[in-house]
Structure I
């Protein structure tokens with residue numbers, strides 16, 4: 001059942017030898033890659049060794065029970081206990097062997113866009129942004145505002161933030177496979193809200209939607225951006241309602257001509273800072289596009305990302321009158337919407353993680 005693990009054990013031992021060689025650490029990037037792979041394999045190897053050990057312990061207890069009838073009952077209890085542990089280890093090992101998303105350790109760029117519903121949709125986009133900021137704060141992730149376009153009533157027509165995991169001194173995530181993308185990738189899609197808008201005078205419940213797009217943040221080594229492929233335009237920044245907020249051409253729009261990807265940034269005060277932020281978003285979008293092209297025949301979670309911000313095409317509904325949140329992909333439902341919007345998002349995300357793992361496990365068998 002776990003024949004592939006023997007090969008992984010050999011790879012793990014080889015990595016251990018390499019990492020013990022001081023010369024390896026002269027190349028920091030190379031050493032980081034080896035450390036990352038070693039950390040990925042360690043829980044698989046340790047779980048497999050424990051699984052094998054329980055098999056040996058069960059066999060030994062059965063032999064002793066046959067040889068010494070006086071203590072047969074005690075050995076039978078030991079067998080039962082070890083069989084239960086072996087079953088748990090079997091399931092854990094199955095999950096560890098499920099194919100991993102190579103982007104799970106990455107940070108993300110998260111964008112929230114207002115959709116149908118006008119001002120109410122923009123206000124809901126602001127609610128979603130605060131939910132993600134509070135969730136990140138609870139976990140200990142760092143957030144950074146990249147770009148925002150506020151509405152007249154204080155919501156957001158669109159807003160982009162970077163979300164970063166805690167880093168070890170070596171620059172890696174605290175735990176392999178537990179980066180920001182591993183959790184937030186399930187948030188991509190259309191989010192629908194049902195509530196009485198602040199602008200509604202007759203108390204009627206309205207339905208509107210906002211879209212969430214989540215991209216794994218690209219590193220310089222992930223995608224190569226040729227400066228000759230870029231068209232860079234500068235213009236004057238504007239605020240809510242189109243009012244001018246800057247007397248210089250500090251806003252930047254970058255068009256990647258081979259792909260047609262266009263990004264813009266006007267939040268920073270200087271043209272150089274806006275250009276750097278726009279390039280950052282561009283690299284993330286190019287990485288996502290390249291990954292989608294490479295995996296277009298796979299059943300990938302990224303396919304649930306926003307295509308059109310339409311109320312009918314939704315992954316989740318936030319029902320304020322009933323204080324209910326429903327995730328339509330996995331059948332999750334809870335009546336603590338107020339707590340979820342305050343950042344208690346883990347149970348909702350975990351339901352998606354569990355469903356994704358189960359689907360991958362079924363596909364790999």
Structure II
């Protein structure tokens with residue numbers, strides 16, 4: 001069965017009852033897994049407490065799901081990014097465990113050939129398959145995919161189901177001051193059409209400090225890819241910049257983002273981590289598709305290229321001599337929006 005707009009395939013068993021066992025498949029990638037989590041939390045909070053919800057995810061994306069009070073079991077797909085090895089691991093290691101669980105419902109939130117094989121082998125009577133094609137924000141597509149079933153209607157919920165951790169120990173580990181206000185700078189776009197110039201970030205920070213010098217500290221964290229940016233920021237901003245790039249796990253980064261005041265980020269996994277935990281988040285998108293990526297939540301704002309004829313192009317290299325969508329974005333304009341988000345959070 002398909003929805004009226006033909007984007008979501010689903011099937012509901014004739015003997016539909018409130019499910020006792022639900023399997024969620026979302027193998028990759030980290031950002032997509034993170035976007036999914038608020039909607040699974042919404043479902044969990046509405047189902048009976050004894051409902052079992054399990055997740056099947058790839059090795060590189062397991063760190064955060066395993067540290068949430070959300071899934072009863074997190075099954076990890078081995079085989080790295082090799083589809084044949086993944087299939088072999090599923091058939092010989094995971095299939096026997098999952099088949100005899102006798103799940104009532106499958107949420108296939110991956111929707112590719114491998115998840116299709118899994119769906120066939122596990123013989124689900126009720127299932128829904130992720131909408132990969134519509135021009136909606138990814139979170140809305142997760143929501144709509146779940147809501148076609150006879151389940152409680154889900155919505156975005158700030159993710160707050162982390163297993164207990166010590167904020168004191170977390171901040172101490174990275175030499176951060178709990179009484180300090182932090183703004184995260186995250187120039188982590190995957191390619192040049194998503195990279196706002198580093199000097200723009202520095203100019204933005206200096207303009208900010210002219211008005212808020214004693215209140216805020218800038219922070220950079222995340223993957224090794226931004227290490228050079230961190231070194232440049234530290235040179236330009238001196239003791240107003242704290243650099244912990246490459247020092248955190250995915251989970252630690254996400255927990256830290258819960259306790260900062262604002263994140264200014266290009267399209268990346270950290271961008272999604274930030275708004276998912278409820279932190280005011282300002283996105284700088286460049287060639288990113290705004291319709292797929294912009295959550296349009298009260299605590300977010302995204303500069304994007306959707307108003308340009310060439311906008312939302314998703315190209316790695318611009319067709320023009322300058323990257324129009326990013327070159328037009330000036331630090332003072334970003335600063336104005338940053339203050340608006342801070343005022344909302346305060």
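Points to keep in mind about this one:
- Computing helix-only ellipticity at 222 nm (-39500 (n - 2.57) for each DSSP H run of 4 or more, over all residues; to 500) across structures I, II gives -14500 for structure I.
- Which entry (I, II) yields the derived value 5, 24, 31, 23, 13, 4, 0 for P(r) over Cα pairs in 10 Å bins from 0, in percent: II
- Source structure (of I, II) for distance in nm of label points 7 Å out along Cα→Cβ at positions 19 and 147, computed value 3.9: I
- Identity of the structure behind 187 (criterion: volume of the Cα convex hull per residue in Å³, for residues 51-194 alone, calculated), options I, II: II
- Source structure of the calculated read-out (log10 I(q)/I(0) by the Debye sum over Cα atoms at q = 0.19, 0.21, 0.33 Å⁻¹, for residues 275-322 alone, -0.62, -0.71, -1.26) within I, II: II.
- Per Rg/Rh (Cα atoms, Kirkwood Rh), for residues 211-314 alone, the highest-valued of structures I, II: I
Just so you know, all these numbers are worked out from the coordinates, no wet-lab data involved. Since the model is a prediction, treat every value here as computed from it, not as a measurement. Cβ atoms are built from the backbone, for glycine too; each structure is taken alone.
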